[in-house]
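Nothing in this text is a laboratory measurement; each read-out follows from the coordinates by a stated rule. Computed from a predicted model, the values in this text were never measured in an experiment. Cβ atoms are built from the backbone, for glycine too; each structure is taken alone.
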Structure 1
Amino acid sequence: MTTVPPILTLRDLSATFPDNNGGLQALERVSFDVHPREFVALIGPSGCGKSTLLRILAGILRPSAGDVDFGDLRQPRVGMVFQQANLMPWRTTLENIMLPLELSGDADAETRARALIELVGLTGFEHNWPRELSGGMAQRVAIARALVHDPDLLLLDEPFGSLDALTRERMWMELSRIWQARQNTVIMVTHSISEALFLADRVLVLTARPGRVKLDLQVDLPRPRADEMRFTSHFGNLARNLKEAIE
């Protein structure tokens, strides 16, 4: 087990949304740590609070109870990628990626954005409009935009959920390559067991609503990850453990 202090600690985190029946509880006493450069995947039944948890970490929602502690990071930089790329249609690839740096007044915005374009494999598409990009390319732009300010924590909310199966699997390889190069701390929500295992160092399984941590599984697969790894018996055993925990 790592001795490096966690970059993020959740303790007894709960979230309840008001309704006419006394409130809908999405999360109940969720606790776990995330260490620097760790890639953590969250899976569980639909409606178990996975996306709610990410929105709390992003500062979009406030928890009803419990603590979110970023340790020594007083003002953590958090990047987030949603299921849809949500690119600004009037801005080119380069301009979309530059946007967070422009808002913060970074004088090196274009240089840093061009470095991310090369990293995500979009060289030659700098001046394309979002309507000219495929779904996978648009998500690469969204990932680059979230990474351009070098976040302390990158949140991915089913970033490949809207893509077809073949494109989605190609994007697993792309994201694995990008993570290997940058090694940002990542928390990703997914419904795919294979996606979680292929990308993550740990997989947390949440129960049906209200979501609680049912299983914290270490993924002891070597990096960098190769596609053939998904067809090994060990990968299959890990997937079976996760499937049983979800059911």
Structure 2
Amino acid sequence: MKHDTTAMILAAGLGTRLKALTQDKPKALVPLNGKPLLQHCIENLIANGFHHIVINVHHFGEQIIDFVKLHQFDANIEISDERSLLMDTGGGIVKATPLFKDSKAVLVHNVDIISNVNLGEMSQQFLASGDDAWMLTQDRETNRKLLFDDENQLVGWTNKSEERFKWVHDVSGVSTGSTTLNYKEMAFSGLHFFRSDLFAGFEETPQSVIDLYLNLAKNNRIISKPIQPDYWFDLGKPEQLQAAEAYLNTL
């Protein structure tokens, strides 16, 4: 069946930051207000008009597979199985690329992100844009930042705490503080759109999606799309789960 946009949920991570909560279950099945993160994510995607969903699995992957089988979600859900080898964020997308063949574009959604971004509307805007990828970004404090030029094109990445940079193009001999190299720092939201064949041809090996985007940005339009939703939570740590539960209970 043809779909304008497939949604991929990255759910293969080890959930190490949640420690005790992921000793007997995957991060995707950690509850938020009594409902697993994966269910929150799937239901939100369906509400936004996504009816083809790919989920990658590794850590306690069989629990996710069983969970999907037990629930009658109004979507065609496929599993990208990484139980034999965890592929990281980029490798997981490369491995799942054949599952995107009937779609024009793909939305990738980290399973531990919860927000009220209007993803259905953004999907249609992305399809009409002609860009190769949109990285949904925010102006918030974090050590790791994506770097974009004045036209919102990806030019680099930095880990500010380590004063480490990665660049799309060679900047050796250029001072990062000079007027020759202007960039703005934005935080990645864990949400991104790309044309369905963008990652075709890459080696199917464990690798970071940020590294893949830095590679692709040499010849493709990898664009920052700032978002300002009413709420956005990264649920990687127990205290973040508690903050999200408290906020959602006020709605």
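If Cα extents along the principal axes in Å is calculated from each of 1, 2, which structure is the one that comes out at 57, 40, 36? Intermediate values should be presented prior to the final figure.
Values: 1: 48, 43, 40; 2: 57, 40, 36.
Among 1, 2, the structure yielding 57, 40, 36 for Cα extents along the principal axes in Å is 2.
1, 2: which one has distance in nm of label points 7 Å out along Cα→Cβ at positions 29 and 133, as calculated, at 4.4?
It was calculated from structure 1.
Taking helix-only ellipticity at 222 nm (-39500 (n - 2.57) for each DSSP H run of 4 or more, over all residues; to 500) from the coordinates of each of 1, 2, which one would give -10000?
1
If you work out distance in nm of label points 7 Å out along Cα→Cβ at positions 85 and 117 for 1, 2, which one comes out largest?
Numbers: 1: 1.4; 2: 3.0.
Evaluating distance in nm of label points 7 Å out along Cα→Cβ at positions 85 and 117 on every structure, the highest lands on 2.
Of the structures labelled 1, 2, one was used to calculate Kirkwood radius over Cα pairs in Å, for residues 101-228 alone, giving 16.1. Name it. Working shown, then result.
On the way: 1: 16.1; 2: 15.5.
Answer by label: 1.
Name the one structure among 1, 2 that FRET efficiency 1/(1 + (r/R0)^6) of positions 5 and 93 (r between Cβ atoms, R0 = 35 Å, to 0.05) of 0.40 was derived from.
Clearly, the read-out refers to 1.
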